[in-house]
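None of the figures in this text is laboratory data; all of them are computed from the coordinates on show. All figures in this text were calculated on a predicted structure; none of them were measured in a lab. Cβ atoms are built from the backbone, for glycine too; each structure is taken alone.
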Structure P
Amino acid sequence: MNFNLIFKVCCQGTQCRNDNLWISANITSNDALSVTVKAPDGCNSKLLYGIRYLWLETPCLFKQAAIYSSTDSNLPSPPYYKVF
């Protein structure tokens, strides 16, 4: 499973309502409580609008999410959407 397909960023500086404006972002590091995601090079010198995680109707196969609960490893983290 390519977890980098689960994190997406939009660096168009607009509202990014079109799913085609969201592009995959790479996980660069992680630990038990955090994940660091790097915006792709195509976002250099552009305004970062937002980041999202598992923001699709069917984002991944069962038990193949990138982030799981620290208290129950059977529960994936809920979808995340942050506008800057």
Structure Q
Amino acid sequence: MTITVKLFAAYRELLGKSEVSLTLRPGMTVADVFHETVGDKGSDGLRKSTLFAVNEAYVLPDTVVKDGDRVAFIPPVSGG
């Protein structure tokens, strides 16, 4: 199955792109997708505060993804 991962803010900067396409085996979760995409490149603090979305709806990391899904990693945002 193939999914699209949208990367925002810190993840876009970390990986140098705003979107990646992944081919995964069935039954993988959003947490698995995160590990496949980011691996050990992000800090623990960033990972713990990241929100996840599938097809524009917020989900938990244990949500199973399906073929054609659009997964997004949304890091915390700061500003002033």
When relative contact order in percent (Cα under 8 Å, 6 or more apart) is calculated for each of the structures P, Q, which structure yields the highest value? Q
Consider the structures P, Q: one of them gives 13.5 for Kirkwood radius over Cα pairs in Å as calculated from the coordinates. Say which. P
To which of P, Q does the computed value 0 (helix-only ellipticity at 222 nm (-39500 (n - 2.57) for each DSSP H run of 4 or more, over all residues; to 500)) belong? P
Suppose you compute distance in nm of label points 7 Å out along Cα→Cβ at positions 19 and 35 for every structure in P, Q: which one lands on 1.8? P
